[in-house]
Structure 1
Amino acid sequence: MPSRALLLVFAVLLAALHGIAGASAQDWPNRPLTLVVPWGAGGGTDVMARIMAPRMSEILGQQVIVENITGAGGMIGSTHVAKAAPDGYTFVFGSRSDAINMTLYKQRTYSLRDDLAPVVLVADQPTILVARKDLPVDGLQDFIGYVKRNAAAVRLGSAGIGATGFVDCAIFNGMIGVDIQAIPYRGSGPAMADLIRGQFDYFCTISGSAAGPLQSNLIKGIAAFRRERLPSLPSLPTASEQGMQFEASTWFGFLVPGTTPPAVIRKLHDAGVAAMETPSVQEKLAANGTYVVAPEKRSTEYFQSMIVPEIEKNAAPLIAAGMSVE
């Protein structure tokens, strides 16, 4: 049997450890945080992160550093965060791509359901179909006819296998009856740069990546895969306006390593919501084609309730199309 002295030592140690854990959550954050963007610099996700990060830095009193960790349809960046210390100092700007990865990749390095904990849903961006500026088409139906006539020669870009635009364009191509292999890039930023240079013909991407180049007349807008026109791109017709019923969009939110303490998640959640409610942040996001989620969708519980249904919903078209990556 342990001695009374030994039991007392154990009790003191346990109390000390409990006090350290409590103080850790209470004092958080006391050093800079890293927001991982699993896509390349200049893309829609990266732009959103760099709009949110400065305001979150002010709210938290510590710098929020944006770090791009790219590859494998966002899986490398999300895996980096899933395996990070569960202390809230490293979090990821996750998206619908994370749900796609759970079905698309046969060899997965993380589980969206088990290895990452949702913090707050931030925004939604519709998918936009864009083309190189000099593609000889005018509108969606003309574009469809051109692609079908030139299917053997036309070139398609993507932000990477697993990117939402990659999946949405595959579904779109299936709907119009063509099978075109996409050229994969390490994010929508590098892909958009090559589209502007005319290195390929068309591209499905989130509105945050397309808005700037379209507003600057660097590329040609074909259709927004959304029911209503975008306020940031009022001259871009929707697919439904042009005779095609197809809608597609991507959600974005913050996630942390799965065993991060609830008290830390709450603080990070509250900082995210406060940043989303800042008028200057909302204005910049709106100009970028981004829709901040409605207040009733900003709780951690709401985001958590989405995860499994999103994995299942995105699995259906992937399985139907026979899309998979080893």
Structure 2
Amino acid sequence: MTPTVTSSRQRFLDAAFGRPVDVPPVWLMRQAGRYLPEYKEVRKRFSFLDLCANVEGAVEVSLQPFRRFGMDGVILFSDILIPLPPMGIEVRLDEGGPKLPNPIRNAGDVAKLRSFDPNVETRFVPDIHRVLKREIDGKAALLGFCGAPWTLATYAVEGGGTKSFVEIKTMMHREPKLLEELLAKLADSCGDYLAAQIEAGADVVQVFDTWAGELSRADYDRFARPATERLLAKLPRRGTVPVILFASGSAHLVDSLVKTSADVISIDWKLPLDEARRRVNGKAMQGNVDPGVLLGTPEGVRSAVLDARRAAGPVGHVVNLGHGILPPTPPENVAAFVNAAREAL
């Protein structure tokens, strides 16, 4: 089948479902944020969490990179921890990273966690989607997202970010059933939360499993993968709205990620895309340029993107980074990234 030139939105959907495209779609994880001077101006008026909950402000910063660079995808500006407070987990989020002052450590803590209506307690999220849908008007795909149960459990049990994973691994090895109960509650709430984004207009959704790479494949298969699949089972319009699964540091987990019902597997820069292609069992891929490359020159960025495209092949590839964009990234390198994704090979 010969691909035809099409809209950015349709290009994204076609690539995610493994259909031929004229050029691969392109966007960047964390594309709205601290590397843009216009974002910094907006942040002068809001704390981070206040900005996430302010419909007008979140719409503005979601659209800023699209106006500048014309990516094929516009992602909701938000944070993966947004579903935790309505479940009863306090979150404090500032430039020093997330702090959860009352971590989940025992059966009583897990029992207290509650389900919530995302169209009530987090109404601002579907509201942002609805406004973005009107503003984009089909010129790009609208992306929603949530955190994966394992990653959210890690934050909830550790009480914030961690390098040792002592608390979550203590629970995993001493009280595995309790961890499974926590993961199930998170999966159900996040499934409802992401489903509400789809109902509000998201064309594509991504599940971020930031801490999956900390797990062995056996532990991922026992704990994280079933919880992720439980989340995905709650999503409407499967087969119409593609799901991207991103797991950081996950080269050793690709064979397990492929066993989920996700449509696109996001690959980090530590695994070459040609090798990943042999392991993804026909699924589409996303990635996998090292974010550090964007700290260099536009010529280096162009070379890295073209290399990734050649390694991935012409079908079933969404051009992206292997992780989020770094704050010192020069905007001109983001422009080079987007332009290189659209060059003829």
Given 27 as the derived value for relative contact order in percent (Cα under 8 Å, 6 or more apart), which of the supplied structures 1, 2 does it correspond to? 1
Say we calculate mean count of other Cβ atoms within 10 Å over residues 56-63 for every structure; which of 1, 2 gives the highest result? 2
Which of 1, 2 yields 2.3 for distance in nm of label points 7 Å out along Cα→Cβ at positions 96 and 112, as computed? 2
Of the structures 1, 2, report the one carrying the highest value of FRET efficiency 1/(1 + (r/R0)^6) of positions 152 and 256 (r between Cβ atoms, R0 = 41 Å, to 0.05). 2
Origin of the value 22.4, where mean count of other Cβ atoms within 10 Å over residues 192-199 was derived from one of 1, 2: 2
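Please compute volume of the Cα convex hull per residue in Å³ for structures 1, 2 and give me the label with the greatest value. Write out the running numbers ahead of the final one.
Details: 1: 140; 2: 119.
Largest value of volume of the Cα convex hull per residue in Å³: 1.
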semi-axes √(5λ) of the Cα gyration tensor in Å, for residues 216-311 alone was computed and gave 32, 18, 11; which structure, 1, 2, did it come from? 1
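Only the coordinates and a few stated rules stand behind these numbers; no lab work does. Only a predicted model underlies this, so the values are computations on that prediction, with no experimental measurement involved. Cβ atoms are built from the backbone, for glycine too; each structure is taken alone.
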